[in-house]
Structure P
Amino acid sequence: MPSLKDLKNRISSVKSTRKITKAMQMVAAAKLKRAQDAATAARPYAERMASVLANLSASAGAGGPKLLTGTGEDKTHLIVVLTAERGLAGGFNTYVVKLAKQKIGELRAEGKTVKILTVGKKGREQLSREYGDLIVNHIDLSGVKGGDFSESAISLGKLLTHEFEAGEFDVATLVYSQFVNVLSQLPTAQQLIPASAPEDAETVNLGNALYIYEPSEEAILETLLPRYINTQILSAILESAAGEQASRMTAMDNATNNAGEMIDSLSMEYNRARQAQITKELIEIISGAEAL
């Protein structure tokens, strides 16, 4: 049985931990508001870009740019795994990596060549244990200040476009966590290259009208597609950032509550041990007095 001093030290230690988790919860809550606003603000732009792409690609037909039509092959797949730079966020990173592993397993079972590009330290750490030989590149977001991920998204978009043009892969898929609400984040796999608008993307009903584009649909798509890819990457990073803060806030709230319960349990154990010691001392004093 632990001594009174041991119990007192444990209670003090858990109280210090509770202060830390409570502070982390409050910081995550403050960051969540900004991240959620940024993710929500980016959604209409990304959806509108998808709508424009859907209309133009339908008009362009099969003679569109390579970023739209692809290489004509489906042999080499690049999986871009977007996770957080830090832990202590519950199962946020684990769920994204789990979906990525599932996607990798399916592709390799079909005989495809798989390459991995990780964005965020936690994804690289988990994937390197099993698929370290497949990781071809890594993007570090730890240096981003103030939640401005636009430059990082553009850099990643240019990197993917350049490697696709160089024939490094045929299909690029982005695996990330989509922010739903504070308690729910949805791991999502979205094809980036060849670019394709989501099936639920809103299209404009032209009413059988014939539109003449100046310049041509192909020329517009040549300019639009890289921006579309950058927009989708930026939207995914913002969604991931909001989901990370929401998961961290929930995890720290649970940790704070668990610390409180542990303090109550240890305090009760401490009080019982103290009462037992006092009772024992009283019995010894009374026994000694009776012996006299």
Structure Q
Amino acid sequence: MPSLKDLKNRIASVKSTRKITKAMQMVAAAKLKRAQDAASASRPYAQRMSAVVANLASSMGDSAGGPKLLSGTGKEDTHLIVVMTSERGLAGGFNTYVVKEARRLIREVVTAGKTVKILTVGKKGREQLKRDYGQFFIGHVDLSDIKGNDYTEAGIGLGKDITARFADEEFDVATLVYSQFKNVLSQVPVAQQLIPAKAPDDAPVIDLKGAIYIYEPSQEEILETLLPRYINTQIISAMLESAAGEQASRMTAMDNATRNAGDMIDDLSLQYNRARQAQITKELIEIISGAEAL
């Protein structure tokens, strides 16, 4: 049985931990508000871009003269999987769920006998995938220097890197795996195809009421400019969604940790009081026994 000193030290240690988890919960709650606002503000533009791409894709059909970003290379032999996680831990199962979805996709591609290449965004995903799939890594994006929720530069840089690799024929299909923010208690891992450009299944449909697109100066030139911007938009939106989900998951995890620390303090305090009472009783019995012996 632990001594009174040991119990007292453990109580003090858990109290210190509770202060830290409570502070982290409050910081995450403050950051969540800003991250959620940024993610919500990016959604209308990203959804509209998705709708435009969906309509363009349907109007282009299987035309071989379209941009490769839309029509693809004509094969699916090499897949680039971009795994987007956080730079920091202590966020519950946030990173684990994203990595689990990435593992499922990687196994699916490998089982089909195709080549996999992995580009990681965020340290935690890289750490979890390195042991089993490190041989497939071709690059990494560090987000630790991002200030606030300004992911524009990082998103555009990643988008240019992916499109440049595609132009160099390093892969045929690119898929982005990230966590989509739903609410404080729900973040859903999503695998979204970036190249060939394909709008998400939930993209809004634009009713043209029988109208057709008229391209000027040319259809190819407009699409060559629009599609890289679409890819950059989807990446930046995914970064904002991931940032909001990370803070929500961390806030929930730290709230649970704070509650658990409080329960542990109560249990340790009960043990301490019982041990102290037993020691006092023992001392009283020794005093009474000594007095009777005299």
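Across the set P, Q, distance in nm of label points 7 Å out along Cα→Cβ at positions 161 and 273 reaches its highest value in structure P.
For the structures shown (P, Q), distance in nm of label points 7 Å out along Cα→Cβ at positions 121 and 225 is largest in P.
When FRET efficiency 1/(1 + (r/R0)^6) of positions 33 and 105 (r between Cβ atoms, R0 = 30 Å, to 0.05) is computed for each of P, Q, which one produces 0.20? Clearly, the read-out refers to P.
Quick note: the coordinates plus some simple rules give every number you see, no bench work behind them. Predicted model, so just to flag it, every value in this text is computed and none were measured. Cβ atoms are built from the backbone, for glycine too; each structure is taken alone.
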